[in-house]
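Just so it is clear, none of the values below were taken in a lab; they were calculated from the coordinates. For clarity, every value in this text was computed on a predicted model and none was experimentally measured. Cβ atoms are built from the backbone, for glycine too; each structure is taken alone.
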Structure P
């Protein structure tokens, strides 16, 4: 059984290229995260891939997440977990936004895995309140889910040499 699991959101994925200071090492940097996905230590809902396509199509980071997505064992988040998130912190939802919203899915996936895995972290750069919704970090506090930045994840995952 895994002892730790990291659930990443779109903000974290899109921040990855800026973390690696040497662009020529991006493939090796991304390989480190791919290994985590293959090992079952890193995951994300399908909606993260879709949103990355929207914002980074044609870029290395989208190519990476699209390829890495095939190695996940859990892709979807059952509605009951989304409802649990919204029942605790409805403010995470942008009422004027699209029906499916990444912060809800990421928090719901983390909440779902928290029942099985001792340490579950949401990895996000969504740290500032927006006028239309609460940030993911604040929602995770209400849900008792630990959060970290993508930089912290890279350091904890022995990828600090790329930073």
Structure Q
């Protein structure tokens, strides 16, 4: 026999399960009531009826999800000459410092460690190329966020629950 518990104040279904008819008993405890029947945790029990809970999604929540996805794209790495490159903000800052120092002094670090943990000998041109790849990744992430936020402005409030982010694509 199927059963569920619901919160007596809110009607929210809090637990679902099965038992035998001989073991089933009506129970109420800690503000919960046990009822015979089939329910889902995303429902409420109101006036003897199960009602689907429609989540409320705000424009601010969707914008925050877009910003979070942009951050993951920005800091999630990129590829340079077939090798994975760390684009976490501290790694980007270290690379920028090395490039700035190399440009100003003409002295470049003899090697640079990439995401595979291997130190690679890089020329000044390699550092410049690597820096471009990292910047392109970062700029692409922000451009993607801007485009998604612009797309979000065209979505009616009632349709926010159905908003899906577009795919992140960029090429070096």
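Side notes on the structure shown:
- Test item: relative contact order in percent (Cα under 8 Å, 6 or more apart) calculated as 32, pick one of P, Q: P
- Test item: FRET efficiency 1/(1 + (r/R0)^6) of positions 24 and 112 (r between Cβ atoms, R0 = 41 Å, to 0.05) calculated as 0.60, pick one of P, Q: P
- If percent of Cα pairs over 28 Å apart is computed and equals 55, the structure in P, Q: Q
- For mean count of other Cβ atoms within 10 Å over residues 40-47 computed as 21.2, the structure of P, Q it came from: P
- If log10 I(q)/I(0) by the Debye sum over Cα atoms at q = 0.19, 0.25 Å⁻¹, for residues 8-63 alone is computed and equals -0.67, -1.13, the structure in P, Q: P
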